[in-house]
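What follows draws every value from the coordinates through simple rules; no lab data is involved. Because the structure is predicted, anything quoted here is derived from the model rather than measured.
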Structure I
Amino acid sequence: MSFDAISSITFSHVLLPLATPISDAKVLTGRQKPMTEVSFLFAEITTRDGHTGIGFSYSKRAGGYAQYAHACEIAPAIIGEDPSDIDKLWQKLVWAGASVGRGGVSTQAIAAIDIGLWDLKAKRAGLPLAKLIGAHRDSVQCYNTSGGFLHTPIDEVLKNATHSLESGIAGIKIKVGQPDMRIDLERVAAVRAHIGDNVPLMVDANQQWDRASALRFGRAMEKYELVWIEEPLDAHDAEGHAALAAALDTPIATGEMLSSVAEHVRLIEHRSADIIQPDAPRIGGITQFLKLATLASQAGLQLAPHFAMEIHLHLAAAYPTEPWVEHFDWLAPLFNEVLETRNGRMIVPDRPGLGITLTEQARKWTIAHQTFSA
């Protein structure tokens with residue numbers, strides 16, 4: 001029997017400019033500068049039989065050039081291989097770049113290829129990716145993050161929240177973690193009063209507190225019945241997150257900054273989170289995300305993937321228990337398609353694969369591209 005084969009992979013490095021410089025707690029505490037653009041690595045895969053797939057990874061502030069360079073180094077290892085054998089190809093790509101490890105830039109570069117292979121496989125089957133994996137639902141509850149950053153004045157945050165809710169989004173997340181915690185408390189109180197007691201509300205500290213500060217904030221937040229407190233501590237402080245989760249009634253969410261399944265396993269083993277927040281482009285793609293999702297489900301954790309809703313909507317739809325998907329409008333200029341939100345939920349598109357195609361504007365924002373072929 002003759003099988004299909006990968007005939008070419010084209011990588012594109014795209015810089016997406018942001019309309020407004022973005023600040024979270026890492027900026028206000030002096031650890032980072034405001035974010036003005038997001039770097040994307042797109043992988044477009046073609047097979048001998050004419051099937052195609054597209055995947056992407058991304059980086060904020062730094063790392064995009066390294067992702068692109070690493071992808072170009074390792075891609076020749078899978079030219080000519082059967083695109084159906086995705087886990088095998090993931091292993092080949094890891095070993096092609098073994099000297100840089102199995103996390104960080106390495107897995108993020110592999111992720112773009114891996115996601116493209118899953119998109120191709122679902123398209124070849126004529127199914128949305130969620131259906132290829134095995135969906136539990138055809139829509140997922142969603143919350144908005146992009147309207148609640150710390151650079152945004154509180155009156156604008158309230159307007160953004162109203163707009164999100166009116167557009168069919170269920171929940172609102174705002175950023176916290178300012179040097180003066182009293183300002184955080186005032187902003188949370190204002191948002192809760194504005195949206196009412198029945199609207200899901202989350203907060204995100206972006207790793208900016210020590211253990212004592214996180215505990216004080218968490219206790220002050222109990223009366224607001226938050227869905228979760230996100231990244232209260234350093235992302236790698238599994239023990240600290242576990243102690244916080246045990247001490248508070250409010251659930252703890254974390255995981256977005258980790259770049260491997262192994263790092264997430266520490267969270268699971270220490271019971272560090274009630275809600276786990278993996279990011280498929282950061283941990284190596286869909287292949288690794290599905291492995292982690294199995295472990296998280298066995299541990300009884302809720303799932304709320306980070307960013308990249310165009311990918312994570314499909315993966316969340318396949319999770320056994322009701323998850324959350326994060327709504328960000330930043331990526332809208334990159335894709336011709338728009339994901340629908342209705343009655344608090346994001347609808348899984350019926351288009352094959354991920355259901356995305358690149359806009360002409362995305363092509364114009366491309367600063368480098370390279371094709372590898374048989």
Structure II
Amino acid sequence: MPGNRSTLTRLRIALTAFFALDGFLFAGWVVRIPAIKEQTGASASALGLALLGVSAGAVLTMTLTGRLCRRYGTHQVTVVCAVLLSLSVALPPLTHSVLALGSVLVVFGAAYGSINVAFNSAAVDLVAALRRPVMPSFHAAFSLGGMVGAGLGGLVAGALSPTRHLLGLAVIGLLVTAVAGRTLLRHEPPTAAGPVQPESGTPRRPDTRTRGLVIVFGLIALCTAYGEGAMADWGALHLEQDLDASPGVAAVGYSCFALAMTIGRLSGTALLERLGHGRTVVAGGATAAAGMLLGSLAPSLWAALLGFAITGLGLANLFPVAVERAGTLAGPNGVATASTLGYGGMLLGPPAIGFMADWFSLPVALTSVAVLAAIATLIAIATRRASPN
């Protein structure tokens with residue numbers, strides 16, 4: 001048992017590193033969106049369509065990744081996808097047209113979506129083996145990586161071109177993958193002692209009720225991912241265009257959001273043990289809705305930053321809970337289904353907010369995040385008795 005516990009600890013550290021790397025690389029890209037928008041000469045709606053490439057690539061590959069995880073193993077797929085993600089993050093600043101930007105973002109999105117399915121599936125297995133609801137801690141690492149990536153982006157925005165900045169991130173990504181990947185490749189995913197996890201080699205066809213619950217968790221993930229994607233893609237632009245923030249301060253806006261999500265997720269395990277999954281989702285959705293109304297409509301920069309932070313606290317544990325519950329019910333296929341629906345929210349978000357920004361204004365467009373957070377709350381209330389806690 002000590003050896004087994006030691007192995008679980010090493011796996012938890014390695015998976016935490018991959019979650020953090022994912023957030024770090026993604027944030028490094030998003031804080032350079034204003035500069036790349038200027039470089040390509042894109043309008044708000046054209047940029048929205050180009051950003052659609054990230055979510056399109058993710059959604060197109062997630063279901064396939066679930067199957068690859070069952071065939072080759074979640075650890076192997078995680079390492080391969082981390083290499084692809086690290087390489088693809090260097091591509092966007094090499095483009096000089098909206099079409100080219102959208103094309104490389106499909107590649108980046110495919111790697112990003114695939115690694116999310118792979119390491120979330122690996123984390124579901126590990127959570128079951130540990131017998132504690134530690135899933136939020138992995139997503140806290142993602143948020144911490146996002147905060148560091150955004151903070152670093154703000155610091156170097158005036159000194160380094162997007163090309164040099166993102167190339168540096170690619171090198172860091174490959175180094176982290178080389179170190180953390182060795183642990184994953186050495187060990188097989190742990191098998192839960194309880195009955196919840198299906199064997200990866202013998203997938204079971206879920207019954208109608210299970211499939212329905214997986215869809216429910218996917219819808220909650222959709223509403224949450226829409227908000228996270230909006231903050232990543234449009235938060236810095238809102239602060240810069242509407243509240244006259246400098247590029248460095250605008251990047252800090254996403255850092256505030258990521259820091260708040262990190263704090264919320266670091267306390268997520270204790271929150272889940274105290275409130276249970278259902279009430280945690282209800283409280284988080286309501287908090288996010290209130291925070292985003294403040295963040296999008298506040299007339300001052302500091303009030304908007306406070307709203308971003310409140311939104312981060314509210315959204316913090318919604319996606320981890322949704323993915324964990326779906327994975328517990330249906331393994332990697334459940335993670336893939338919930339993640340696909342979740343990133344469907346990101347698929348809808350960039351063009352929807354871009355067009356709404358052209359038709360009305362960006363602040364009004366961002367209130368749609370509050371609307372979907374409220375919908376996630378209502379879904380959780382309506383299905384709380386039917387879903388496992």
Structure III
Amino acid sequence: MTTTNLLNFDLQGLTAYCESLGEKRFRATQLYRWIHQRGASDFDQMTDLAKSLREKLKGQAQIVGLPVITQHISQDGTIKWLFDVGDGNAVESVFIPEDDRGTLCVSSQAGCAVGCRFCSTGHQGFSRNLTTGEILAQLWFAEHFLRKHLHTEERVITNVVMMGMGEPLQNYSALVPALRTMLDDHAYGLSRRRVTVSTSGVVPMMDRLSQDCAVALAVSLHAPNDPLRENLVPLNKKYPLDELMQACIRYLEFAPRDFITFEYCMLDGVNDQPEHAQQLIELIRKHGKGKPWCKLNLIPFNPFPASGLLRSSNAAVAAFAKVLSDAGIVTTVRKTRGDDIDAACGQLAGDVKDRTRAAERMAKQRTIPLTPIS
């Protein structure tokens with residue numbers, strides 16, 4: 001008999017499941033706490049549940065995480081896990097410890113179909129969407145592993161960023177219940193400000209997210225004009241910059257923060273020139289109507305051979321940041337973490353099957369010259 005993995009449910013879904021078993025609604029809350037707050041996977045551990053319910057659950061349900069294939073710990077304390085999601089596919093999650101927070105980077109797909117030129121995951125192609133349970137299993141495992149490792153009962157993961165493998169908004173139906181569980185006080189109790197969804201710009205789903213579960217938003221921008229962005233982020237052909245900027249402004253009405261974060265991967269000679277900085281300023285001012293409404297996060301590129309791209313020099317990054325800052329745009333440079341274990345931004349790849357001929361598409365893209373466009 002097929003059993004139901006309870007990690008696939010947010011509290012509303014778990015309540016409906018318990019009612020289908022003839023149980024009262026409060027049982028779902030008890031069960032939810034055991035699973036997510038305490039990390040329990042054995043129903044016999046759940047001592048405040050009636051024995052009859054525990055026996056019923058043992059016959060019909062299970063709490064099953066993802067098998068860990070490998071674990072790597074960086075010299076800076078960053079931890080990367082490779083999880084098996086079946087059929088030869090794997091996804092990666094990264095924990096980044098800092099003095100004032102612990103951030104978990106979570107994957108939403110096995111591979112990615114967007115195919116950004118600077119992202120090694122995109123070069124691996126796309127296999128499938130993860131289920132809600134597979135998304136949550138990464139947080140469930142990491143949180144309770146770290147508590148045991150650090151000998152603490154306190155929450156270790158304070159921030160979650162959906163910036164791992166995949167485009168989260170292309171797996172919307174599984175993403176939203178996972179986000180709701182992250183936010184639920186009976187589960188992980190994270191604030192909306194501390195959960196971030198990163199997107200390459202799936203405009204219709206950005207609008208839906210603002211209504212269904214408006215967490216913090218980060219947009220993979222990477223270029224200040226359409227021709228260059230189409231080459232770096234192919235999704236721009238479907239949702240060009242003007243549409244994307246308007247969607248960002250709409251999202252701000254519901255966002256937990258008063259700004260959108262723009263991610264900008266710094267590529268040597270491609271998007272890091274002074275004219276690109278000026279174009280960014282014009283783009284932001286045009287849509288913000290003179291008001292501060294975004295933050296630029298400049299990301300040092302992590303080169304890999306298949307990309308044909310190089311990292312901008314530290315001097316070029318600093319000069320670019322200064323132009324933006326001088327124009328009144330809040331600008332930060334992301335500190336590279338975990339690059340010695342391939343856990344830094346753009347390095348997550350895992351082992352996924354290429355069903356989108358990514359290598360062929362990328363090869364064609366590399367034949368298109370990337371010259372600065374004024």
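Before moving on, here are some points about what is shown:
- Origin of the derived value 0.91 (Cα Rg over 2.2 N^0.38 Å; candidates I, II, III): II
- Once relative contact order in percent (Cα under 8 Å, 6 or more apart) is evaluated on every structure in I, II, III, the highest one turns out to be II.
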